[in-house]
Structure 1
Amino acid sequence: MSAKLDLNLLRLIVQLHASRNVSRAAEALQLSQPATSLALGRLRRLIGDPLFVRGAGGMLPTPRCDEVVAAARDALALVDAAIYAPTEFNPETAQREFQVTLSDIGETVFLPKLMAHISRLAPQCNLRSRALTVEELPEAMESGSTELAIGFFPDLERTGFYMQRLFEHNFVCLVRKDHPRVKGDRVSLPVFLDLPHAVVEPEGRSHELFEQLLKKKGLSRRVQLNIPHFMSVPAIIAATDMIVTVPHAVAEYFLRLEGLRMVKLPIKAESYSLKQHWHARLNADPALKWLRAQVAHIFSVDPYK
């Protein structure tokens, strides 16, 4: 069988697995749809499995298909690395677009410093930030459509991925400057639990840590406002008596605006690590090694400054 299973068939099954659609796979591989269907039939006969079945979301892979695709990705990564990978990366002359994923607030807090650094050292390189759900991210990184994820992504701590810790992060609270019930730099636990809360539930996972802490301690508070994005938080908190619990970097960024005050949590919350993650198939890429080194250099020291 191995003599008949050429690289083109491996690329086809990987593309079909990613797109779940014959037409889109054919377009990505620059093949006609009939040729793609014929190749899929050949694959099914060679492997002795239907590989894909029709479902509500398109072509659904069988368990055997998942196994074959995992092996095919590894094999293709080795071939591509040997044949196509550049041997060096010169940031001063390189023309490259990097694909990264951050949360919405991650873009606001971290991208300005990262882009200033890249613009200075690699003036002809570009960066594209892709918004992906936690469910979409692992497959996007396996396929290479996202090359680096920066932030809190515990779902990427799995086989086939590398990670590097950047810095420890913690939670603080924000209230308006003249809040009638919060004095000084700390809010008491009774006042904290009695105040109306704004809760941000973004695509990232960091908010879950604080919610789990409250549940573990058996504490409950009134959630007056539940929103999916951070960017409306400053205006809302400055105009109300609500309190919001946010990551430290978010609070530092919002304190540049008028009308807000940062206070300490009334309960002890463990810090958590912000990391950069990448897939093993991109580990040796010289350009991405350079980018990861820059991220580590920028964000490993004084991340809030």
Structure 2
Amino acid sequence: MDLIPARIGLIYNPLGGWFRKHAAQMQSLLATLSEIRQIQATDQLEFERAVTVVVEARIEWLIVVGGDGTLQGVMSCLFERLPPDRWPEITIVPAGTTNMTALDLGMDRRAEQILSRIRQYLRQPGDMKRVQRPVLRIEQAGMKNVYGMMLGLGLIARGVKFSRSQIKQIGMTGNIFTVVIVLRSLAGMFLGRPQAEWAPVRITQKDETGTLSERVYLFALVSALEKLLLGICPYWGREQAPLHVTFIRQYSKRFWRAIWPLIAGRGHHLRKEDGYTSYNTASIELWLDDEYIVDGELYYASSQNGPLKITADGPILFRVL
């Protein structure tokens, strides 16, 4: 039986996709949690201020109401202030446009349902599941460290960039949002469009001998999550390591036949020589001059600053209702 921690904090982002669409209901529910210290944060500066309050108040249980971008902003600020073993335990209330981390942890109910369950828990404490996940630490010379749960390149980054500029503006969220992005990316590949938005990504890596070699990939990803949106599991490595890595070469053989095994995590029969690579690792270095996304937020890497270093950090302890 869990006891209610002495100090509980809540950071919420009213600009999150789900929150914004259900603002009146969400604000009403937050008002019923008056015993919790609540802090509004909508951008990086406000995330930093909110995390400062959390650290100084020695919050033991932190509830984050927002999407993947909100969680990523809060985690990045926490890493700057505290080692992970001194963090509060975190509960995610999925209230953003995308809520990939929350769904991976099993928080698959609506935001208002989870807030209601938190209110019930405060009145009548009970057992609560705890789940650990590693975190990506992304470093490059001249760039502030970025922390997150999933990094995407190539068509993954192009799709997210498109969504930020167009689909997000019409208020589409959740799985419908994800389906539209996936279908649009697949359509672009099928039609073979030459526009930059469909461009593959050129990545240079060191091989086993230490030699640098460049390859062109349709998409690539590095993930600390077991599943992505829609339950997709596009990796199949068996190494005992915290990060999942998948590379799909441009013009890989029999790509259309490989789509289902790719998204279902059943790609063990796919061969590296045919353009399909997936493995688990604790760190990876990539040289590229291109955009990439981390939990829905867009960044740019320049090979002039050396490799993009991606390392497992954490793990982070999540409370799951």
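Brief remarks on what is shown
- Taking volume of the Cα convex hull per residue in Å³, for residues 8-143 alone as the criterion, the top-ranked structure out of 1, 2 is 1, with the highest value.
- Which of 1, 2 leads on Rg/Rh (Cα atoms, Kirkwood Rh), largest value: 1
- Read-out distance in nm of label points 7 Å out along Cα→Cβ at positions 104 and 272, computed value 2.4, structure in 1, 2: 2
- Which of 1, 2 yields 0.05 [FRET efficiency 1/(1 + (r/R0)^6) of positions 80 and 240 (r between Cβ atoms, R0 = 35 Å, to 0.05), calculated]: 1
- Distance in nm of label points 7 Å out along Cα→Cβ at positions 64 and 96 from the coordinates reads 0.7; which among 1, 2: 2
- Structure from which -13000 was derived, helix-only ellipticity at 222 nm (-39500 (n - 2.57) for each DSSP H run of 4 or more, over all residues; to 500), options 1, 2: 1
- Label whose coordinates, when distance in nm of label points 7 Å out along Cα→Cβ at positions 264 and 280 is calculated, return 4.4 (choices 1, 2): 1
Bear in mind that the values in this text are calculations on the coordinates, not laboratory data. Given the structure is predicted, the values throughout are model-derived calculations rather than measurements. Cβ atoms are built from the backbone, for glycine too; each structure is taken alone.
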